[in-house]
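Just so it is clear, none of the values below were taken in a lab; they were calculated from the coordinates. Small disclaimer: the values here were computed from a predicted structure and weren't measured. Cβ atoms are built from the backbone, for glycine too; each structure is taken alone.
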Structure P
Amino acid sequence: MLNDNRLKIIVAITAVSIIAVFSMDPIAQDPAYHHFADRRGTLNIPNIYNILSSLPFVIIGIMGMRLVALGRASGGLVELQAVYMTFFAGVFLTGFGSVYYHYHPDNQTLLWDRLPMTIAFMAFFSAIAGETISSQMALKLFIPLLVSGIASVVYWHVSELNGHGDLRAYVLVQFLPILLIPLILWLFNSRLNGIKYIWGVIVAYAVSKLMEFFDARIYSSLGVISGHSLKHLIAAFAAFIFYRALRNRQILSI
C-alpha cells in the first residue's frame with residue numbers, strides 16, 4: 001500500500017500541513033468567538049435560536065444510528081458499519097454539546113461542543129478513506145484518528161486553563177480532512193456509486209463555515225436569522241446528505 005504514489009501524496013500533504021501548522025505560534029481562543037450576533041432569548045433561555053438550530057443534529061444523529069443499527073445502511077460497506085455508527089453518534093452528541101455551549105457560551109462549555117464534533121470529523125474521514133483507499137487501512141487508523149481528535153480538544157482546553165491557549169491541533173483535526181477528502185476522491189475510485197453525495201457533504205460543510213464567518217453580516221442583512229444559526233442548519237444538512245448516501249448508494253461491481 002505504501003508503494004502507491006497516490007498514498008505518498010496524501011502522506012506528504014499531511015506531513016507538510018502538520019509541520020506548517022505547528023511552525024506557527026500557538027493560537028489562543030479569541031474571547032470574541034463567544035459573542036454571537038443573535039443573542040435573543042425567550043423564557044429565560046439565552047441564545048434561543050442558536051440553541052434551536054442545534055437540535056437537527058440530534059434528530060439526524062438518531063436517524064443515522066437507527067439506520068445502521070437496523071442493518072439498513074445498504075449504501076455503505078459492511079466492514080465500515082461501526083465507523084458509520086460512530087459518525088452519527090458524534091452528530092447526535094454534537095447537538096447536545098451545542099445546546100449546552102450556547103446556553104452559556106464560554107471556553108468551559110465549548111469543550112463539550114467540540115469533543116463530539118471531532119468524533120464526527122474523524123469518523124467521516126475514516127469512512128471516506130475506507131470507501132476509497134482501503135477499508136482495512138481505514139479500520140486500523142480509525143481508533144488512532146478518534147483518539148487524536150479527542151486529544152486535540154483536550155489539549156486545547158488544558159492549554160487555555162494554563163493561560164496559553166493553543167488551538168493548532170484542533171485546527172488540523174477540523175480542516176485537514178476538508179483538504180484531504182477532495183484529493184482522495186480525485187486520486188482514488190470509490191467502491192460505491194453516488195460520489196455526488198460525498199461532494200455534497202463537503203460543499204455543505206464548507207458553506208456552513210462561511211455562514212459562521214459572516215455571522216453578524218448575515219444577521220444584520222436578514223434580521224431574522226444569524227450566520228451562526230445557519231451554520232448549524234447547513235452543517236446538520238451535510239450530515240443528512242451522508243445519511244441519504246447510506247440509504248441510496250450501491251456497491252460498484254469490480
Structure Q
Amino acid sequence: MKKVIVFTCILLFTGICLSQTIEEKTIVKIGKQGFTVREFKENIDKMRTNFANLTPEMKKRILDQFVKEKLFTVAAIDEKTKLTDEQTKQLENLKQMYLISNYINKILQENPVTETEMKKTYDANPGKYQSPEKRKLRHIIVSDQEKAKQLLEQLKNGADFAQLASQNNIDATKQRGGDLNWAQKGIFVKEFEDVAFSLKKGEISDIVKTQFGYHIIKVEDIMPPQQRSYQEVAQEIKRELEKQRISQIEENLRKKYKVEVDYTILDKI
C-alpha cells in the first residue's frame with residue numbers, strides 16, 4: 001500500500017515538474033530576446049479562449065499574432081519609441097481607476113454586505129421593490145387636427161377604435177390597429193404619457209398633440225404595481241448597500257485627510 005502511495009506521489013510530482021518545464025520553455029525568439037510558453041499562455045488568457053479546443057490551424061494563427069505583437073514591441077523599444085504625453089496621461093488615468101477599484105473592492109471584501117442586511121432592507125421597504133404600473137394602450141395618430149376631430153367624433157358615436165386606427169394611422173401601429181402593447185412610464189413623450197396615465201380603464205382621451213402628430217389614446221387595461229420577490233431584487237439591494245458603504249468610506253476619508261475645497265475658484269476657471 002505504501003509503495004502505491006509513494007508511486008502516486010512520484011507521478012504527481014513528475015507531472016508538476018514537467019508542466020513547469022514546459023511553462024518556462026522558449027516558444028518564440030526574436031533576436032536575443034526569448035518569450036516563454038508562460039507568457040504566450042498569459043496572452044491567450046486575455047482572449048478568454050479555450051485554447052485546447054481550437055484546431056491546429058487556429059492555434060497557429062494565435063501564435064503568429066503573438067509573434068507579430070512581440071516583434072513590433074521589440075522593434076519599438078529598440079528604436080526608443082515613446083508614448084505621447086496624451087497617451088501617458090491616459091495610462092495614468094487608467095492606473096488610477098484600477099487603483100481606486102481595487103481599494104474599494106478590498107474594503108467591501110473586508111466588510112461585505114450580509115444576507116441579513118439585504119433581507120432587512122427588503123422587509124423595511126415593501127413599496128420600493130415593486131414593478132411599475134403598466135397599461136395596455138392603443139392610439140390613433142394622424143397629421144391633421146381636423147381629421148383627428150372627425151375621428152374623435154366617430155368614436156363618440158360608437159366607431160371601432162382599432163378599425164379606425166388601422167384605416168388612418170400614420171405610424172407603424174397602423175398594421176396592428178394602433179396597439180402599443182403593455183407600457184410603463186418613461187417610454188413616451190411627456191404630452192402623450194401625462195394623458196395616457198391619467199385615464200381610467202376603458203377611457204378614450206381627447207386629442208393630444210405631440211411632435212409626432214395628433215393622437216387619440218385608449219386605455220384597454222391596467223396592471224397595478226406588483227411586489228417583486230426578494231430573489232428578484234437581491235442583487236439590486238446588494239448594490240444599493242455597497243453604494244452606501246462606499247459613501248461612508250468617502251465620508252470617513254474626508255475626515256481622516258481633512259479635505260478642503262475652494263469652490264469659489266470654479267467661477268475663475
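Tabulated results
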| item | result |
| --- | --- |
| Parent structure of the calculated result 13.4, given that mean count of other Cβ atoms within 10 Å over residues 59-66 is the read-out and P, Q the choices | Q |
| Parent structure of the calculated result 1.20, given that Rg/Rh (Cα atoms, Kirkwood Rh) is the read-out and P, Q the choices | Q |
| Structure responsible for 3.0, with distance in nm of label points 7 Å out along Cα→Cβ at positions 27 and 51 calculated and labels P, Q on offer | P |
| Origin of the derived value 25 (relative contact order in percent (Cα under 8 Å, 6 or more apart); candidates P, Q) | P |
| Given 0.70 for FRET efficiency 1/(1 + (r/R0)^6) of positions 123 and 227 (r between Cβ atoms, R0 = 30 Å, to 0.05), calculated: source structure among P, Q | P |
| Entry that produces 1.20 once Cα Rg over 2.2 N^0.38 Å, for residues 91-194 alone is calculated, selected from P, Q | P |
| Identity of the structure behind 0.85 (criterion: FRET efficiency 1/(1 + (r/R0)^6) of positions 139 and 235 (r between Cβ atoms, R0 = 35 Å, to 0.05), calculated), options P, Q | P |
| helix-only ellipticity at 222 nm (-39500 (n - 2.57) for each DSSP H run of 4 or more, over all residues; to 500) from the coordinates reads -24500; which among P, Q | P |
| Per distance in nm of label points 7 Å out along Cα→Cβ at positions 99 and 171, the highest-valued of structures P, Q | Q |
| Structure (P, Q) behind the derived value 6.8 of mean projected area of the Cα convex hull in nm², for residues 107-146 alone | Q |
